[in-house]
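Derivation of every value follows stated rules applied to the coordinates shown; laboratory data play no part. It should be emphasised that the depicted structure is a prediction, and the values quoted were computed from it without experimental measurement. Cβ atoms are built from the backbone, for glycine too; each structure is taken alone.
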Structure 1
Amino acid sequence: MTTILWFRQDLRLADNAALSAALEAGSPIVPVFIFAPAEDGHWAPGGAARWWLHHSLARLDEDLRRVGSRLCLRAEPDSEAALMRLVKDCGATRILWNRRYEPAAILRDRGIKAALRAAGHEVESYNSALLREPWEAKTQSGGPYQVFSPYWRHCLAQADPAEPSAAPANLPAPRHWPASQNLDDLALLPRRDWAAGFAEAWAPGSAGAHRTLEEFLSGAWQHYDTARNRPDLRGTSRLSPHLHFGDIGPREIWHAARRFALERGRTAGWRESQFLTELGWREFAHHLLYHFPHTPEQPLLPKFARFPWKSDAAALRAWQRGATGYPIVDAGMRELWRTGWMHNRVRMIAASFLVKDLLLPWLDGARWFWDTLVDADLASNTLGWQWVAGCGADAAPYFRIFNPITQATKFDPEGTYVRQWVPELGRLSSEWIHQPWMAPPAVLAAAGVSLGVSYPERLVAHEAARVEALAALATLNR
């Protein structure tokens, strides 16, 4: 009885519920990955995510070969048809996978389950992506939560998630392997090497994920509450892309944090730590996406469908290129393009600038992040953009408009982050680097800065843009 183990966003051997279930039978296992991006509709993996996927798949195949197995790759337009052919090729009777929670994936998986069961096969799916299923938490009235704090209090009141399983020492292999395509056949890497900076910043795969986690727990976690908002410091875990692709599971992170805290005598408070609360936000994002599947493209608050967004291709392009004239925004957008990632505080600043200073649709920003982030996750991307735009669950009120100068001064006080990503301003002092348009001409000249030439003029004046944004908001209440 051969089992097909269908990998998706769970590219690891430890803490893999579907793999554990496959091993229980003791029969041959055929690990499979099917690349069928058209099935994700508008939210097929973007360019940065494809780069990560390529390297994470390569590491998964290496891990499988170390335990006597290998990864069978297929690039197909239809996962169901691909699985049906694999079932026939392998003589498989069981097909197992771990669940995905995006709306398109849920619909697809239901159809595949029904078709395979109708053909007489055993089919099961499992949760390896989340601490808890998104439908488990309910308010007292029985509905979904739309505010984070009570949602996370409810989750923390439950028992700790189960201990993660260890990676197996070996996998039973089939006598005959089905045909597999080469990884390069999936064409995941860019034809032009715009991703050179990614390799300097990241190590996709399970080993890289665990290394990153250990370095964080032994270092930045000690100062996480204060350092996490500082883009000029290495204060965050940078685990988000590893979590999205399943190089590491949330249960592994939870229990690693627990062990680390208890070993150092922190017997209380570790569950409520800000770091694990960030895992909670990821859970909350999936909770919302499951219950409100329309939100990747429509506001959760219906009145925002009437918001008078502008259409300005030139301003959007300037924002995308990091040429807005606001150094903290430009630094973030350039970091994103170079590394496929942006510090979360700067994501909020850059997003607020797009939707509230430029009055451009939040969906334009969500789509750009989707294509350029290595950690592009539909649930988190949707929650983040609707939070900033004020149109989602537990959202920042629309009238809360980030001031890019005060934000930069507070969170990049010496201008270190801006100097790294906007080097043409590098010779300006911290007094002027976040607002070069205010610097005296002699100061600009001495620093080699010519506004409108070496560095762009501001697209808008923030003070006037704020007034316009509040006026636009007022139209929703008429």
Structure 2
Amino acid sequence: MPDGKTALFEMRGISKRFPGVKALDDVDFDLNGGEVHALVGENGAGKSTLIKILSGAYRPDSGTLHIEDYQTNRLTPVQARQRGIFTIYQENTLVPDLTVAENIFIGQELGKGAAFDWKGAYARSEELLEQLHVKVSPWLPARRLGIAEQQAVQICKALVLQSKILVMDEPTARLSRRERDNLFSIIARFREQGVAIIYISHFLEEVFMVASRVTVLRDGRVAGSSPVEALDHQQLVFLMLGRSVESDKSGKDAAKEAGPALLSVENFSMGEKFSGVDFELRAGEILGITGLVGAGRTELARALFGAEKRVGITGSVRLAGENFSPRTPRDAVERGMALAPEDRKQQGLVLCRPIADNIAMAVNDRLVRGWFLDHKKRRSLIDDMILRLNILTNDARLRVSTLSGGNQQKVVLAKWLATQARVLILDQPTAGIDVGTKDEIYRLLDELAARGVGIIVISDDPEELSRVSDRVLIMRRGKIAGEIRGSVTSDSILEAVTAEAAS
């Protein structure tokens, strides 16, 4: 163990096989009290499977788990909780119709006998939220919480359970920088209290900011485990992928000439969500849009796509020179626009349906011959999209929920690419996706732009925007507050957003 410490928790020789794939192969992992141990790897590398074994959701085929002086070959969810293990998953797991306090104390007993001490539960919830510097009422229904507030409630639950091991799965994937910094402060306080943290993230810079050790999984095996200070960013990427990836704009031609205007937006407004928005998107251009959470970026995209009610929407939008005011997303798709939404699980996919159905969903009406669906043409389209986007599956009839997050995002993109849209809007296209899949998506965007597609990328990640964008718009309080042209760098984007936050 590092520094001669005795591990609080160990996994030894863990293997797990699913039909057609070996998810984990002889994996070792350990964790010390008061340590943040990062777990990284590509989508499908085995991270989620390992965590589900730790939390009791899966039983390993072989291997042992050691928690202090307790040894077992499997845990149940109840046993994991009893041993002080708590997992905060990327997806919201709160009960939406219960209050904040009820979610924190669900399954707990503060009172004696059958009586539950509701007064004590609400008072304790208020104390815990204050400790985390989160201004949320314990009487508020969980459905009204933002992403950062949902995480805070989960952390409060971990505190109530007196958790010794806390697993954080992509905790900052949808947080603003301010919310992320607050989360890091909370993590620091956990460490001081001796809580051990497993930190899973695709934002590799965060690994160097919060973790003392990092373990890399690749294809279900441990590719490396090391103190964080012994690695740099490139070495970590190489361990994850077994190869290097380009991080500059070598795939883009900075001097390329803009094509004709595809999308022209003038004085576009929607109540308090955004107002007076003016911009133009040209053929072959990738336009980045960024700003703080709540700036109106997603609402703007949804309004352009016809996903918001037309009531209260004013201004002028022209697509390829013609007036464009879709009343529904179907109208927008028929006119040549597509939107890959921020929440792929809730808005981009039908998780209970097969991969094939999700890919062909937006174009089934185009695959009809006579009165019947042309199944041969449909299969050809699906196979082509799976190959083109390198979607890792051996059967398109499997539910899309069986895929990793990165491959699910590729299915979302495949669905919209199948429409042959002239304007493609991507809202947070690589949130929660590994560095290798990000690189594939970036290259795909370059290829689409080279073919004349106009692309809008909405993102919180300055490095992402600097990699893909020809220019970047900065939004603030529902308005376009600035624009970066020419040399689009992560520093210039970060400076613009930071200046925005201070104004």
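Computing helix-only ellipticity at 222 nm (-39500 (n - 2.57) for each DSSP H run of 4 or more, over all residues; to 500) gives -13500 for which of 1, 2? Could you put the intermediate results ahead of the total?
Details: 1: -13500; 2: -9500.
Clearly, the read-out refers to 1.
If FRET efficiency 1/(1 + (r/R0)^6) of positions 42 and 154 (r between Cβ atoms, R0 = 35 Å, to 0.05) computes to 0.65, which of 1, 2 did it come from? It was calculated from structure 1. The greatest value of mean count of other Cβ atoms within 10 Å over residues 34-41 among structures 1, 2 is that of 2. Source structure of the calculated read-out (Rg and Dmax of the Cα atoms in Å, 23.9, 75) within 1, 2: 2.
When Kirkwood radius over Cα pairs in Å, for residues 146-185 alone is compared over structures 1, 2, which one is greatest? Intermediate values should be presented prior to the final figure.
Details: 1: 15.6; 2: 10.7.
Across 1, 2, Kirkwood radius over Cα pairs in Å, for residues 146-185 alone peaks for 1.
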